[in-house]
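Listed after this line are the structures, all set down as structure tokens.
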Structure 1
């Protein structure tokens, strides 16, 4: 059974309908390559203001962030997760990395899914392993590396 993938736009970012559809389709393609079964992924694209409120509420950290992940499945169940991704942070990073906004949004959504499959990015080794997995999956669907692009000489 194919996973249910639903990408939504918070009211202030409704102008991103084309990006929403693109991210939803590409994220569904990515899930085939994730190492654990995925049942459902819901992504909400929000702005800095909403992300800062979520970050403070759920992590007790002031200010915005790129991705927040809210898993709702148990350890031996297919992944079910709600993910919030920040379009304003994605816009800043996509400009810095010289690629399209939608590629950065997809990277954030995939990053949130990988957090639910045992990947983390707190230590340098974990960071490298997680981003290598992101790039592996993005290459498997024909997009190529997104995150690691700026790390190459």
Structure 2
């Protein structure tokens, strides 16, 4: 089984969306998707209500997800670790104990043919920011899913 981890700061806005979106694009018997935050501010809480709402508008239910903090063990356990921005990248690779673990960590939008390479944090903005983030993540996850699904063929 291929294991993919989505990472943002608090694990309440971007990474829960990325987890939910990618789950709909891969075979759950072949790919396990999870999410975490580099900060432990919201451990055990559900995703931000605005992330839940934008997911619901697109037919996804992420309301059962609970926030958790990224730990060093995640870099050993997961095959791919996708981070939302450079700050998340820096904080994530700081936990890596080997170069192989560092090599697993990538910016989510790198290689997605989008004009931006970081997923902006929509926390302090309005609903439009969450829709924009959803679209960016959806595009990136489409490409990731193609790569992951081809492993099974």
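Identify which of structures 1, 2 gives the largest calculated value of mean count of other Cβ atoms within 10 Å over residues 42-49.
Structure 1 comes out on top.
Identify the structure, out of 1, 2, from whose coordinates mean projected area of the Cα convex hull in nm² was calculated to give 8.5.
This figure was derived from 2.
When you work out distance in nm of label points 7 Å out along Cα→Cβ at positions 106 and 138 for each of the structures 1, 2, which one comes out largest?
Of structures 1, 2, the maximum of distance in nm of label points 7 Å out along Cα→Cβ at positions 106 and 138 occurs in 2.
Can you tell which of 1, 2 yields 21 when relative contact order in percent (Cα under 8 Å, 6 or more apart) is derived from it?
This figure was derived from 1.
Assign the value -15000, calculated as helix-only ellipticity at 222 nm (-39500 (n - 2.57) for each DSSP H run of 4 or more, over all residues; to 500), to the correct structure from 1, 2.
1
Values in this text are rule-based calculations from the coordinates and carry no lab data. What you are looking at is a predicted structure, and each value in this text was computed from that prediction instead of being measured. Cβ atoms are built from the backbone, for glycine too; each structure is taken alone.
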